[in-house]
1. 1, 2: which one has relative contact order in percent (Cα under 8 Å, 6 or more apart), as calculated, at 24?
2. State the single structure among 1, 2 that was used to calculate FRET efficiency 1/(1 + (r/R0)^6) of positions 12 and 132 (r between Cβ atoms, R0 = 30 Å, to 0.05), giving 0.85.
3. Given a value of 1.8 for distance in nm of label points 7 Å out along Cα→Cβ at positions 20 and 116, point me to the structure among 1, 2 it was derived from.
4. Could you figure out which one of 1, 2 the value 14.6 for mean count of other Cβ atoms within 10 Å over residues 44-51 was computed from?
5. Taking -23500 as the value of helix-only ellipticity at 222 nm (-39500 (n - 2.57) for each DSSP H run of 4 or more, over all residues; to 500) derived from one of the structures shown (1, 2), identify that structure.
6. Could you tell me which structure in 1, 2 was used to calculate Cα extents along the principal axes in Å as 67, 34, 31?
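Taken together, the values in this text are just the output of simple stated rules run on the coordinates, not laboratory data. Note that the structure is a prediction, hence the values are computed from the model and not measured. Cβ atoms are built from the backbone, for glycine too; each structure is taken alone.
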Structure 1
Amino acid sequence: MKFEKEKDLARISELMDIIRNVRKAMRSHFMKKMKEHQFDVTIEMLEVLYILWSKDNINQQEIVDKTNRNKASITSLIDNMTARMLVQRIPDPTDRRNNLIALTKEGRNYQEKLIPLLKEVYQSFQMDISSEELENTINVLQKINIKMME
């Protein structure tokens, strides 16, 4: 990424602030909706559930990689989710040192309950944003993400 002016650097800093503020506002709004619907899961738990709804029976490292959290925090999170009967640890048949993380019936049932709420929350964020604006924003943020990963 090449910045030609000091103004560009200031705008990038502003963009980072906005991303942080949007994330905070989205998180707050989502937690409010979760409380209104009396769901007893955190956003972090929902992230793990969402991953497992896409691909069940995965090793903990995949969850660490997809959530960008450290292994200790994911271990604690999975312990909590296991206590709530949302997930279970299953010995990995190909590697005795690992466990696979799998949804329980209750974890699968949460999908039916939470997906409509997620859609409602996402729609509330769209406001007056056109599909084109949304697509442009996604493209710009993906470019930044790819560049930061290099």
Structure 2
Amino acid sequence: MGSSEARTAQAGARRAVLLVDHGSRRAEANALLDEVAALVKSRLGHGAIVEPAHMEIAEPTVAQGVARCVEQGATLIIVHPFMLAPGRHVSEDLPTLVEESASAHEGVAFAVAAPLGTHAGVIDAVIERCQAALADAKGHEP
């Protein structure tokens, strides 16, 4: 398939976003990803397909998240590692899990996004959180 054919196929695809974190034994930590998925879905608008998944320890797993996207009609799933660095999970484990899921869903295309890393929004968030901590610390000075 040529690059213009691939762009045409993607343009007609029903897209989904699968947000993937490591997974935790702590329910509160896993619930954060549910909240992020809901916020992303809200920003993308009515009809958007956005699902959370955890690489290990908790459910839904990546395979379950992919299945949920496909059940809603997704033909192109953008897998976003909700992680900061491109470590082993992002560079090795997640591509393996995506490949395994892809083999179970013929006709569904996958794209893996970069981790959050040094994105300007992350840097802005770091500065904002530090400023908030400083303001809170000043409020507690003797």
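1. Among 1, 2, the structure yielding 24 for relative contact order in percent (Cα under 8 Å, 6 or more apart) is 2.
2. Working: 1: 0.85; 2: 0.10.
The read-out was computed on structure 1.
3. Values: 1: 3.8; 2: 1.8.
Structure of origin is 2.
4. Of the options listed, only 2 reproduces it.
5. Values: 1: -23500; 2: -15000.
Source structure: 1.
6. Values: 1: 55, 38, 24; 2: 67, 34, 31.
Only structure 2 yields this read-out.
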